[in-house]
Structure formats: C-alpha cells, structure tokens
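Multiple structures are listed underneath, in structure tokens.
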Structure I
Amino acid sequence: MEHSKDREGRGRDRDRDGAEKEFIEKLVKLNRTAKVVKGGRRFSFSALTVIGDRKGNVGFGFGKANDVSEAIRKSVEKAKRHMVALPVKNGTIPHEIIGIFKASRVLLKPACSGTGIIAGGAVRAIMEAGGVTDVLSKSIGASSQYNVVKATFNCISRMMDAKTVAKNRGKSLNEMWG
C-alpha cells in the first residue's frame with residue numbers, strides 16, 4: 001500500500017532527510033507573505049524550525065525564500081549552525097527559570113518523572129527535540145511564536161547544569177539528586 005507509506009511521513013515534526021536521522025526537525029511556523037506586483041501577487045514564504053538530537057543539543061533557525069521547501073531547508077541549515085546545549089538530568093531541567101525576549105516571557109519548571117511535557121507548541125517542540133521528557137512551562141505575554149522560541153532559548157542559555165548548581169550550593173552531586 002503506497003498510500004499508507006505516504007501518510008506516515010506527513011506531519012509537523014517529520015524528519016526531512018531520510019538518510020540523516022541524527023537530528024529531529026520540527027517545523028514551528030510557516031508563514032506566507034504576498035507582494036502585489038503589476039502581474040498579480042508574488043508569494044514568499046518564511047519558516048521557523050527547531051532541531052535537536054534528543055541528547056541535550058537544540059537549535060532554531062529562520063529562513064525565507066520564494067519556495068516552501070527552500071525556506072525550510074534554509075531554516076534547518078541555520079538551526080544546525082546555532083546549536084546550544086540544553087542541560088538535561090533524569091529527563092527534566094535542573095532548575096526553574098524565566099526567559100524574556102521582547103514582550104514574551106517563558107517560565108520553565110522541572111517536573112517529576114511521569115509528568116510529561118506540559119507546554120505549548122513552540123516550547124514543546126524545543127523540549128522534545130532536546131530530549132526533555134518531563135517539564136512544566138507557561139508562556140506569558142506576547143504569543144508570537146518567534147518571540148516565544150527566542151525567550152525559550154534565552155532560558156536555555158542561562159540555565160546551569162546540575163554540577164554547577166551543586167557547586168554553587170556547596171553540595172555534592174549525590175546530595176542534590178539523591
């Protein structure tokens with residue numbers, strides 16, 4: 001059944017390259033803009049994607065082109081160039097943090113195992129791509145997906161890993177995580 005094969009690959013978070021499965025790619029937002037010219041409307045597309053390896057590395061990229069697939073390809077390339085480390089311990093983040101970008105605020109809280117990812121679209125895509133399985137989040141303020149992604153990456157860039165937190169508190173890693 002070729003029809004069932006075609007339907008398997010459709011979805012927002014499908015893997016774009018069959019050969020290169022090291023990164024999980026998630027399309028967060030695809031936008032179409034129109035420029036009115038003498039002959040009619042000329043359409044342009046912009047894509048916001050998040051990629052990750054489910055081992056604590058995530059990145060996001062924004063690409064524009066006259067074709068959808070080209071815009072997605074550009075955004076994925078930019079995301080691969082701008083990867084950051086997301087500290088993950090026992091499937092969650094090490095501590096609570098608030099990230100701010102313009103009018104968007106994102107609150108990330110660690111959660112016990114079994115909670116799952118309690119997050120909206122853009123934050124959920126980042127956490128899934130980074131390998132986080134349990135986290136609580138709240139998006140506060142402006143809901144522009146680009147700004148929410150930037151605010152979430154602001155959280156990630158300021159987040160300390162478990163060793164740093166334990167060292168700052170003057171405790172050993174075993175005392176912190178039990």
Structure II
Amino acid sequence: MADNLKRVKPADAELKEKLVNLARVAKVTKGGRTFSFSALVVVGDGNGVVGYGLGKARDVSESIAKAVDDAKKNLVKVPINKGTIPHEQKGKYGAGKVLIKPAADGTGVIAGGAMRAVLEIAGVHNVLAKSQGSSNPHNVVKATIDALSKMRNAHEVAKTRGISLEKVYEG
C-alpha cells in the first residue's frame with residue numbers, strides 16, 4: 001500500500017468483517033494436486049475505518065481467520081460526511097481502476113461486487129461508483145482502498161493550504 005495512508009490501530013470490539021472472495025487454489029506436485037483456500041476479507045467499523053486482508057490455508061475457516069487478522073493490520077481512516085464521501089476520487093491498483101463520487105441522501109451504494117463490500121464496511125451509505133479495467137476482486141478492493149485513502153475533508157484541505165475553512169468553501 002501507499003505511504004500516504006492514515007493508519008489506524010484496531011479496536012477489535014466493533015469491527016465487522018465481510019468475505020469478498022474465496023478461491024480454491026491448487027499446487028501441482030509429483031504426488032498430484034494439493035488443494036488449499038485463498039480468502040479475501042474486508043473489515044471495518046462502519047464509521048470510516050476499513051482494511052483488507054488475504055489469508056491462505058488448507059482449511060476454509062482457517063484461511064478466513066488468517067485474512068481477518070491480516071485485515072486488522074491494514075486499517076485506514078476514511079473521511080465521511082453525512083453518509084457520503086467528501087469529493088470525487090479515482091483509485092488504481094494494477095489494472096484495477098475505480099471511480100467513486102459523492103451522492104445525495106437516499107441514493108444508496110451504487111457499486112458492484114468487491115467495491116460494494118469495501119464501501120459498505122467503511123460506513124459509506126450514499127455513493128456512486130464505477131469499476132473500470134480489471135474485475136479481479138483483489139485489484140478492485142485495493143484500488144477502492146487507494147481511492148478512499150486519498151480522500152481529504154475540508155479541514156485537512158484548509159490546514160494544508162494554510163487558509164480558513166470559509167475560504168475553502170468560497171473557491
């Protein structure tokens with residue numbers, strides 16, 4: 001992940017988890033195929049904290065548990081105002097590209113598959129989103145987290161520009 005992420009320490013009590021992708025993978029050896037499972041999980045508190053994790057194991061439940069532990073190590077804070085995101089943003093990871101836009105109250109989460117899981121777990125209730133390029137769930141999840149981590153609220157913009165909050169809304 002990028003260095004500009006706003007890392008958060010996990011507070012285990014209120015984190016929800018959602019399985020995005022579960023794949024049975026095979027390793028071919030001279031004795032035949034060895035099957036294992038790869039799980040992609042998104043965790044969040046529904047209030048602006050979200051993270052993803054990947055876990056691999058011979059057993060489904062063990063791979064999901066490993067993925068959840070990994071996701072708790074990769075939490076980021078996302079600014080949310082009035083149930084939507086502060087501004088339009090693009091995200092990219094590999095060939096996966098995403099575009100997310102703020103939406104009016106009552107719109108809901110207009111997003112597909114892997115993006116929907118990330119946005120719902122993050123606590124975004126109204127958003128318009130489009131996945132472009134790769135439909136690989138791993139890349140779409142990482143691109144969505146990239147876009148969300150680039151989000152800045154009005155207070156951060158005012159602080160970095162060295163101007164008042166009212167000036168931000170004027171221009």
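If you line up I, II by distance in nm of label points 7 Å out along Cα→Cβ at positions 34 and 58, the top spot, with the largest value, goes to I. Which one of I, II has relative contact order in percent (Cα under 8 Å, 6 or more apart), as calculated from the coordinates, equal to 18? Comparing all candidates, it corresponds to I. Structures I, II were shown, and mean projected area of the Cα convex hull in nm², for residues 66-129 alone at 5.9 was computed from I.
Coordinate-derived values only; no laboratory data. All of these numbers come straight from a predicted model, not from anything done at the bench. Cβ atoms are built from the backbone, for glycine too; each structure is taken alone.
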